[in-house]
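I've put the structures underneath this note.
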Structure I
């Protein structure tokens, strides 16, 4: 509905036309947002019958069979390894992964140890590298898989590194902590995103990426060679007299 706001004086024809135009534009923008919300890449969030994992993959025309690697929290403790693999196995079964299409699992803590809060970032970085190279790193210490994991028939624990010649489509990262901080991230190969862009949009994006790379490289080099990569503070960022006021005002 289009309404004319009250005026102290009679609006001119130009003011009425401008008001109509703004309301029509607002209505159009609202309709576009509603359409994107219902039919865009978040369509599954409104449907409780669609699992987040299935919905996230379906946005790109993928299914649970297209999940090519899983990076596990994998702390090599009895409770974590049995529970985490049981959850992943249950997800794959529930979503209908084809029998025989085993999912390779990467457990990088045998090499990197357990990061103090950054373990998920390590795993995500590793998955991005796997997407870029198609290489799935094996766990060289996996010479004796626990018998309790044998019924995880949809999971595969490689002890050697190998390359997926066809490239990887998607990955899963789980952070399976015991502090109620568990989370799962699904990542999709960027080629699926690039396929939705026009050539001009893609080239514009590439130019922006090159600019960001140059800026990041410059900052890193200046930090390393200039001795300013780590800046150790010798005093509080707030004066003692202003500390309480500064904290309360935030």
Structure II
């Protein structure tokens, strides 16, 4: 996550989903409420992007969120600190914003991850927000590099999982074959492996106004019913041209 992306269409996608999954905007069945956590994978290495800030066709999916994000687009407010204070996520949400400074050594990356895990406490729905998504095989030994700071790693998934967290993991789907079912399936398999095959994993694809993203939801058994039920009941305003469930992988191996 970088300050330049605050309020863009990607923010609308992820926050509309998180608000629904935790029960904040599920007015028909608001219980159980799930506690949230957000790990930003924050860095401010200059990159292209963050310009897709006009997306009025999305407003019906969550008008309050849309209006709040639009209000963050002025230069003095377009940063992660203001985003955290904006109220887009419920009171009590825990954020980990510590910046990755590079080039670090491997122990520094591991210490950063340890502080992130500690900040989240236990038993939350934790959103991992790397710029690009889960690291591909070519990046598996580069977590401590500048390029590696744009990815989450299977070791990250495993550590949060062991603390009792369910996870939502961002996956960019605009590059190469990242939007293909076989690629998504492979990422889901990686998550299953990182959780000792104990997670139910759902892939939700977002396609709106040329913006492609995938959100991988890994549900702990204690959160399973609430999360899968809410995914099954995504409002029509969120489904219309936006979210679609593309794959479900259960503990029994079903898809």
Structure III
């Protein structure tokens, strides 16, 4: 599997759940997914390695990929976007649903939304951190503790952006993210057709990067990011939107 397939699965099932159930039921489903995934990784034994093993290639998620995921795997016999971890990817999508419902809530003031996001984010970070002592924070198998940690930081980042743009009114800096936000698929796939890194090296590589010493690689990277932003702006100005 790949990133786009993972996004498709999470959005499909997350969207169906959102259309079918009320927010309170969605919260119960979210908790059930997180606890259920933890229980499976903790108590279901893997042949030769036993239960509760989180080592790469020895945990339940990797084992299911080995026996059930067809075709080529990214990491030999398992995949970082594997089958079982699609469950918790849906949980991450549900966290996004709750954030979206909060943003659309007309009964909350903008500052209240910011405070709720900050508090919820901090709580999830704390929960993910302490849960991580027994249920490690591992992105490759999308553990429940990782869902909380990533979701918590996402909420805090969203709160900070909302504070700047909607409460304080500082919006000028956000335009590059608007350009990318309206065309994420095109920006993501552009790397398959254009090597932004190589193009940046042609512009600021060689003697220019060498003159910057230890910061030469950083200059090349930042130039590549700038080129990507300019590409996104070009599409935005021309009103070219690539969507599924």
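Every number in this text was worked out from the coordinates using simple rules, so none of it is lab data. In this text, all values refer to a predicted model and were calculated from it rather than measured experimentally. Cβ atoms are built from the backbone, for glycine too; each structure is taken alone.
Before moving on, here are some points about what is shown:
- Looking at mean projected area of the Cα convex hull in nm² for structures I, II, III, the greatest value goes to I.
- Structure responsible for -14000, with helix-only ellipticity at 222 nm (-39500 (n - 2.57) for each DSSP H run of 4 or more, over all residues; to 500) calculated and labels I, II, III on offer: I
- Which of I, II, III yields 4.2 [distance in nm of label points 7 Å out along Cα→Cβ at positions 38 and 222, calculated]: III
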